[in-house]
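Pasting the structures in now, so scroll down.
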Structure P
């Protein structure tokens, strides 16, 4: 079933504006993103779900006119922390303690190690790390959408500075990393819809050691 869904999905080039994605499906995709694994469980990014047509039109302009942004019904924006701060790290460690109802000496020692390792680093080094964590969740979103039978298009081709300005992300200590329109394929207008999915053969892709 899972492999069938992966074979079904593709980077949809044209979406049908008359077919919005039901909210329950969007909610499950968003929840999958929230549950995605991240380094040390810090979740160093946020997810912005954009449905406002005017805002999506502005984002479309900042994304080289890629029409899926406005033809789809929802746009997911993955925005990573611009830096690690003591407050951000401590908030996540405190949340774990509160939710689990106890503190652990090893866990607290790990908190101190992360603070000692991350805080002195340059902001851009930390952003590169948070962005990689956002990409893990981005991949989860792609798979969750496919599982829900929802089309999507992974996108990096946008002006991040303009997108950050449109959504006022920098004021929140965030920087856009990647975006994912959600919708349903236009089977009559999408040139890619009926083309064979092509991937390298397993023997050219997988190396097994052991």
Structure Q
């Protein structure tokens, strides 16, 4: 069986998919979740609308020390260069994590630094956590690149002014969708991505 079996007739069999992902070992779970097509990611986002609310501990477990990195393997819905990592860590600021992106074109586009934080009820999507590119963190892990704003290089076209809203899928897998922070609540970007926490 593969993850494709849970996407049929333009629908996602969400509960069965969750059970399947939770039973996989780490390597297979990463491979399966980061193999989803753009259409499957869109269907998964829609299916996760009623999923359990996310907490910050979901992305960086509470057992992690401050500035201890946690890797999330990802795949986005863009036509090319779709695989990446989002790496996050706890900081001295309660309720906020630092993070950045690792991917093939970061020398041209930038590191895509962000602050992960809780969502609020007046936001466009309130499933618990948003990756906020309108802010850059003040703290980072020692071996991460220098922190720069997202207006540098081509980052202004890819990260600047963006929110990535997250929804829970399984114990390790989440689904996100991009949105311009200043856009009306009903106006979304046609970009989705799936994340799988390494541990």
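Any read-out appearing in this document is the output of simple, stated calculations on the displayed coordinates, not a laboratory observation. Values in this document were obtained by computation on a predicted structure and should not be read as measured data. Cβ atoms are built from the backbone, for glycine too; each structure is taken alone.
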* Asked: Which structure, out of P, Q, was semi-axes √(5λ) of the Cα gyration tensor in Å, for residues 51-106 alone calculated from, if the result is 24, 14, 8?
  -> Q
* A value of 1, 7, 13, 16, 16, 15, 11, 10, 7, 3, 1, 0, 0 was derived for P(r) over Cα pairs in 5 Å bins from 0, in percent; which structure in P, Q was it taken from? -> P
* Asked: Can you say which of P, Q returns 0.95 when FRET efficiency 1/(1 + (r/R0)^6) of positions 3 and 163 (r between Cβ atoms, R0 = 41 Å, to 0.05) is computed?
  -> Q
* For helix-only ellipticity at 222 nm (-39500 (n - 2.57) for each DSSP H run of 4 or more, over all residues; to 500), the calculated result is -5000, so let me know which of P, Q that is. => Q
* Asked: Which one of P, Q has distance in nm of label points 7 Å out along Cα→Cβ at positions 27 and 171, as calculated from the coordinates, equal to 3.0?
  -> P
* Asked: Comparing mean projected area of the Cα convex hull in nm², for residues 43-146 alone across structures P, Q, which is largest?
  -> P
* Structure fact -> Calculated from one of P, Q, relative contact order in percent (Cα under 8 Å, 6 or more apart) reads 23, and the structure in question is Q
* Comparing FRET efficiency 1/(1 + (r/R0)^6) of positions 59 and 115 (r between Cβ atoms, R0 = 25 Å, to 0.05) across P, Q, which is largest? -> Q
